[in-house]
Structure 1
Amino acid sequence: MKWSEICIHTTQEAVEPVSNILHEAGASGVVIEDPDDLYKERDTSLGEVYELSPDDYPDEGVIVKAYLPVNSFLGETVEEIKEAINQLLVYNIDLGHNQVTVSEVNEEEWATAWKKYYKPVKISDRITITPTWEEYEKVHDDELIIELDPGMAFGTGTHPTTVLSIQALERHLKKNDSVVDVGTGSGVLSIAAAKLGASKILALDLDEVAVTTAKLNIKLNKNQDVITVEQNNLLDGVRDEPDVIVANILAEVIVRMTDDAFKSLKPGGKLVTSGIIQGKREQVKDAILNSGFELLEIVEMEDWLAMVAQKPE
């Protein structure tokens, strides 16, 4: 089978929304080539091997790649992707070079080669994310293992915004809490919440691909008894009064949902938000405070932020 590689040269700020556009266009996953990855200090305690070459990365900006099957609709799909990316300018998202190129590749060249770079990664005190094809044994008894197949969609679960969200859940989630996961994507935050002891989780996403992917990953991790996945726009129509709402989404979307989050949460409930680039810090902080929340913490990783807020008792 022949595939087209679509390559977008953009910025770190635009990685998440561009990746989402590619998923909605039919890509089952993305490759992110960020030159910052060349200089990260990495934990190799689990035996990970990192063999990164500067030749594979841009001198500046970030390259996001995806693969689409070559068919008669490819040209239209590429134009739709370009148009959707340009629409991000409405949200004041810096697109950088915003250069889109398309080339043809054979399935054998990419279908499995990338797997050698994806190894188990410990992302918090208790949680380790591992690919489904890797054999992994617990290092300590209370370690929690999340299995993901990034070939399904939405990456490996180790992006800073995901890591910050899971670490926040580990600090703030109490046993038997109820949770609503807004913009669930791969379902990884819902799975983490279940493994941390949540008793009831509602995972929501507007994207049909995300809903399917989340259900598969949740079943893979045997958490389907406590997690329900539904297609839904943010918190529209949600009548639950959860203990925790977690949302790893764009800052521009977070500011639109803080009022609804405040109304939905139980008194004393907590809002965990991530996906916030440094430049949007004050905008999101102001929205959270204006909705009535008390801000508990702001944590940072690389250029990303997560905020945890509480509804007064």
Structure 2
Amino acid sequence: MPSPAIHVTDSLTDTQREQVRDLLARSTAADGVSALSEQSVLHLTSGPGRVRHLLSYAAERLTGYAQLEGTDDPAASGELLVDPDARRAGVGTALAQAALAQAPRARLWSHGRLPGALALADRLGLVAVRELHKMARPLGEADLDPAASALPAGFTARAFEPGRDEQAWLATNAAAFAHHPEQGSLTLEDLQERMALPWFDPAGFILVVADEQPDEVAAFHWTKVDPEETSSIDPTRPAGEVYVVGVHPTYQGRGLGRPVTSLGLAHLASLGLPEVVLYVDGDNRAAIRTYTGLGFRSIMVDVMYSHTVHQPLSG
């Protein structure tokens, strides 16, 4: 069987964008997990220069899609998906090979550690270089206990204020995640893209400030409630999400991590949500210990594959 022809472009047309979204919906329904991250979905509307799109067609029908970010960067990463009706026909292999031809050191994500992705990685000689754990736990009355979220003396919590806090938050986020390949590189444009999404709620974007430095962000807990993230406890309700928690290095060791996490959990519990989820790197053992101590358990693992080991894989 001949290899599928791959079309490469730096921006999608409106028609291509809708084709990819339709393909993603069908892929997600078949696999139970989205093959594209939130960032990749946002990049479907990006202009030239931010990402590269690879599309596989059979006649006029889109059978596969891949997206590469940072093609000129040693830390380039990508994701791909294949039409459920076109699998085991070489589409995934052709897309992955085309992506690696564009960026030979690219790291490719498999969300949910699916058997098909594992087989593809083995076929191409890729090895697992990173894990991202999805953890979850129920929300309840105990999360509303003020004692659990009491901050150390000299610190105050308040909601994020659009138009005031963007630069201060970006500075703290960059410092807190200086060694994180995605989170630490967020720009003002990235932040504004997320603030424009329907799920964004400033009340759930909690900042902790030091009383002597009220214009700086010492720590933060950005929560998320996306209707598409349904609860495993009650599929008719959304789950809350610990979207991102960070502490500025200047304030680490001051006892802020646990209470700022609890502040976000209290906010989500106050909305009556049945469950909360979060994502954490598998090699971040300290964070996993903290979240395990707060009652979270791992329910899914995303795996990044590459020809070159960029980061240690958790044991």
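To which of 1, 2 does the computed value 15 (relative contact order in percent (Cα under 8 Å, 6 or more apart)) belong?
Going label by label, the one that fits is 1.
Taking 133 as the value of volume of the Cα convex hull per residue in Å³, for residues 100-267 alone derived from one of the structures shown (1, 2), identify that structure.
1
As an exercise: FRET efficiency 1/(1 + (r/R0)^6) of positions 76 and 220 (r between Cβ atoms, R0 = 35 Å, to 0.05), calculated from one structure in 1, 2, equals 0.55. Which structure is it?
1
When Kirkwood radius over Cα pairs in Å is calculated, the result is 20.8; to which of the structures 1, 2 does this value belong?
2
Starting from the value 16.8: which structure in 1, 2 was mean count of other Cβ atoms within 10 Å over residues 20-27 calculated from?
Derived from the structure labelled 2.
None of the figures in this text is laboratory data; all of them are computed from the coordinates on show. Keep in mind that what you see is a predicted model, and the values were worked out from it rather than measured. Cβ atoms are built from the backbone, for glycine too; each structure is taken alone.
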